[in-house]
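So, here come the structures, one by one.
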Structure P
Amino acid sequence: MHVIMRRTFLVLQLLAAATGVFLVVSFRFQELLAPQSAELDRLAEAALAAIVLLSIGMIVILRFAPARRPLSIVVSVAIIALTVLTGVTPRLLWTHRQSAVEAARLDEVRRRDEAFAQELRSWAATIDASAAAARPLTAEQAWALVNVVSVAGHYDDGANPFSSQALALLRKALAAKLLDVNLSVQGKRASDTAPRPLFLQFYKEQIEPAGRVKTLAAQDWAIMKLLAENGADLAQPDAAPLVADLAKTEVPGPGRFIGLR
């Protein structure tokens, strides 16, 4: 390579290196608050190291390669292109990784939704069969159903969300007299030392603790009102806090939560 060609390639490599460094640094700053900070640092550091090595390689070629050798020219052009590409590589890798993570998350959401939909279909079949046979749910079945309807509160997206479908199942079971809200059930908390009526156990587990922080899940409050309205023995002394909460006004809260005032 004669002097002008050498200088031209050197200038182009310097511009490519500056561009690559700028792309890497700007990418890192744009993702500064990403939780995978250590992984991003490694990506950025590897890219910067590669840019330095490519630049050193260019200097070596310009210094020692035979002048105007076609192979030297091709290698020099390739190094310049690789230098710029190296600057883009961290963003490309990160975008690909994030896409893979999002795809995995969506797949997990889909499988979770399908599993819960199947659970609701199973409960619908159980309620239909019990209604046809005039056979009330056992205490264990009744408690399990109420808890499934509570969990359904997390699925509140769409025109006909699982939360609404689950509440409809509970209403159906109550209307058919399949669920006795006064059945004794045993809670699983350490403080549940003795069985309580189902409606009261649900209050103790889901409503009373949430009331202390002034917000509770709208789904749980809808369940609580259904249980209270369908034969709950509200006259017993332990039900006094529930009676007081039922007299309060429901106010909107953040997201799927409400407050009682």
Structure Q
Amino acid sequence: MIFDSKPFIEAAKTLVAMDETERALHLLFNLPAYYRDNTPNEVRDLRAKILAKVTLPVDLLGDDRELPKSDEFSIGSLDGTMRGAHLKHIVSQYNDEGKIPFIVDMGPGDYVFPIGMHLQKLNFKYYPVTLNLKSKTEAMLRMPDKYNDKPMKCDIFVAYEIIEHLHHVDEIRQCFDRYAQLGFPDFCLLSTPKYTFGEGTQHWESEGIHHLRAYTPREFQFEAIRMFPEYNWSYADNPVMVLIGSKKS
């Protein structure tokens, strides 16, 4: 039987463009048996090209896209996104009760939500878990009274827009456990795009590959329940889905 690699290649390229990088690689590494041992050069080349474009942790050290944006952008993102609004609501509840919550933020990106809350005079303490020290330094200068680098009880654990980037999603639970040692957080907040975000990554060969997979609402909720069975979960439907975990009593 003559093997035609073209359907595999075209399907893999489509999957990558729709942010399904893991599935694309799985397809290219699972050819019919003979061709797993004798891989066509065009398949081998595409696998290498995809892997070369996937973001590595070292790439995040100096990624200027994570630098904090303007005050107006930060406030707009806080109030204009589902995930920002839910975080703000929870922090406001603490403040209404005369409490100052401690937030641990895994993968804070450009810090729009803490900066936005700081500008709106909400009270909280904050610790980011990040690789980008330049972005962290600039963000902490924007809200110096919020940053806390000493161990204290974590009240709100946030992992927004990170699960789709991780090769091992259980790193979220690992990070959670590290900062939950002094007390179990009351809330756990997660988010990820619903299905393929926007138009996906149509120009991945020039832009690079940042998402390893896309999630359905069911898949996202399953992962949250699996990683964090100690929480009751509420789902907020949105182009960027949000899961709000409340600690079980």
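What follows draws every value from the coordinates through simple rules; no lab data is involved. Just so we're clear, the structure is a prediction, and the values are computed from it rather than from any experiment. Cβ atoms are built from the backbone, for glycine too; each structure is taken alone.
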- Which structure, out of P, Q, was distance in nm of label points 7 Å out along Cα→Cβ at positions 7 and 135 calculated from, if the result is 9.6? P
- Note on the structure: When P, Q are compared on Cα Rg over 2.2 N^0.38 Å, the highest value belongs to P
- Ranking P, Q by relative contact order in percent (Cα under 8 Å, 6 or more apart), the structure that comes out highest: Q
- Query: Once distance in nm of label points 7 Å out along Cα→Cβ at positions 23 and 239 is calculated for every structure in P, Q, which label goes with the largest value?
  - Reply: P
- Read-out helix-only ellipticity at 222 nm (-39500 (n - 2.57) for each DSSP H run of 4 or more, over all residues; to 500), computed value -12000, structure in P, Q: Q
